[in-house]
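Right after this note come the structures.
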Structure P
């Protein structure tokens with residue numbers, strides 16, 4: 001099993017770095033300066049210069065690769081392009097070359113012929129394919145969960161019913177289009193515990209709130225539930241969020257709709273509880289990472 005990302009790491013990056021190192025040396029930069037610009041060691045630059053690093057001729061001979069490398073070398077040597085800007089340009093180039101039928105996609109399908117033979121209804125390199133869309137959501141969700149796991153004190157924000165960080169596909173219609181943590185996130189002896197990798201269709205409650213918000217004008221792609229506390233609401237308001245209260249004792253979708261009619265710009269929904277219902281706050285955002293970042297910012301205000 002070989003992923004296209006492995007081709008990027010094993011073939012594309014060594015080739016482009018070798019080309020950039022050579023171009024920069026031709027423009028008068030020293031080996032040390034090249035190392036600083038590319039963020040690699042001087043020994044690595046030496047290996048590139050002496051041809052000790054394997055490169056891919058098809059990548060090196062691609063006109064777009066040559067053009068981007070030349071432009072970046074000019075800019076980096078002149079100081080008109082920063083290493084971060086160069087990184088972004090290369091990232092964009094990689095995404096273009098990963099598109100269906102393009103260079104990196106071809107190399108991937110040549111390495112795994114079964115991908116090309118899988119059928120016209122499925123192409124892994126089609127950026128709009130259901131598989132890639134789902135994988136992007138899961139990848140975003142995993143990054144968001146790592147943010148929460150590394151946020152000291154996040155466990156204090158977890159309600160008795162547990163938290164769940166969820167994210168949905170752009171055209172989500174039901175809970176099967178929303179990914180979350182199976183079994184939810186719980187506080188186990190002061191430590192936030194994620195029991196399993198995220199999956200689609202495993203979160204009904206938080207997913208329902210997210211879907212209801214989207215159905216009634218919201219454009220959120222992710223959500224999390226945390227314990228209710230007026231101090232947390234005040235902190236979210238101070239950060240620029242608009243909050244809206246809804247009644248969770250009835251139909252959630254209808255209650256969320258009514259709340260959003262009153263506050264159409266709401267990015268925080270909350271309910272203050274009732275008989276057998278724990279009060280909760282729901283934080284909405286464009287993706288799992290941004291929701292996790294917002295939640296992490298609340299940790300200091302969670303007690």
Structure Q
């Protein structure tokens with residue numbers, strides 16, 4: 001909560017300071033103060049890079065393994081305090097969902113080196129709050145000279161730190177089960193001391209690009225891509241490169257949870273009934289962390305411009 005109090009105080013300070021300076025005319029009727037505040041909302045899509053699904057071939061890094069079919073709606077709210085249209089401090093909240101499933105590879109299964117046959121899947125709701133800085137390079141130039149109007153179209157970069165929650169789930173017989181409590185890869189088991197339980201609330205680092213268009217002196221629109229670099233490989237509950245012995249679930253989980261875990265940790269038999277997965281058989285890829293991103297259309301209301 002201290003972070004949010006700090007941001008609130010900073011925004012209040014910036015608003016108070018904004019009445020002290022006027023640095024260029026926005027148009028023939030309005031001019032900007034040193035600091036203006038933008039309040040807005042956004043809608044778009046959310047997608048993820050995880051061990052599951054992807055595209056044909058062996059699993060690849062980043063954009064090369066992106067499958068657009070997994071995109072889900074995302075929504076957000078933001079407040080931005082911008083100094084002289086050059087640099088802004090922003091607080092943004094985003095809600096959405098990510099999902100992926102190995103069965104999406106069915107049509108290219110001959111090329112996937114067993115990823116299709118692995119047959120794992122997940123979905124997770126995402127709630128992300130981000131504190132960031134955005135920079136508008138075109139406004140490094142000073143527009144005191146009225147012979148040249150400031151641009152109405154401004155590309156920008158954004159970077160920040162976020163705090164997000166997730167909860168990977170899988171479907172079994174029409175019912176969704178949270179996977180983290182099932183320790184599907186032996187997290188927390190004495191037999192696997194290097195496999196620690198993962199937290200469902202974590203930090204992330206964010207970076208993105210956008211373009212802002214001044215529709216009117218009051219309203220602006222943005223198109224923005226914002227990528228979150230995660231510090232976990234368990235967004236999809238899949239990370240370790242090997243399956244565990246399913247008998248171990250009975251040693252650490254209740255009878256009901258153990259029965260569910262034994263069905264969800266290995267689902268190869270659903271597409272290959274004759275297959276038997278032995279402990280140590282290849283499962284995931286621990287070398288790369290997971291990530292998710294949003295592509296959003298933002299609409300904002302600008303506060304702080306004054307009539308001539």
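Every number here is computed from the coordinates shown, using simple stated rules; none is lab data. Keep in mind the model is a prediction, meaning the values are calculated, not measured. Cβ atoms are built from the backbone, for glycine too; each structure is taken alone.
Overview of results
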| quantity | calculated |
| --- | --- |
| Test item: helix-only ellipticity at 222 nm (-39500 (n - 2.57) for each DSSP H run of 4 or more, over all residues; to 500) calculated as -14000, pick one of P, Q | P |
| Origin of the derived value 22 (relative contact order in percent (Cα under 8 Å, 6 or more apart); candidates P, Q) | Q |
| Of the structures P, Q, the one that 2.8 was derived from, the read-out being distance in nm of label points 7 Å out along Cα→Cβ at positions 38 and 230 | Q |
| FRET efficiency 1/(1 + (r/R0)^6) of positions 94 and 270 (r between Cβ atoms, R0 = 35 Å, to 0.05) - structure with the largest value, from P, Q | Q |
| At a computed 21.6 (mean count of other Cβ atoms within 10 Å over residues 78-85), which of P, Q | Q |
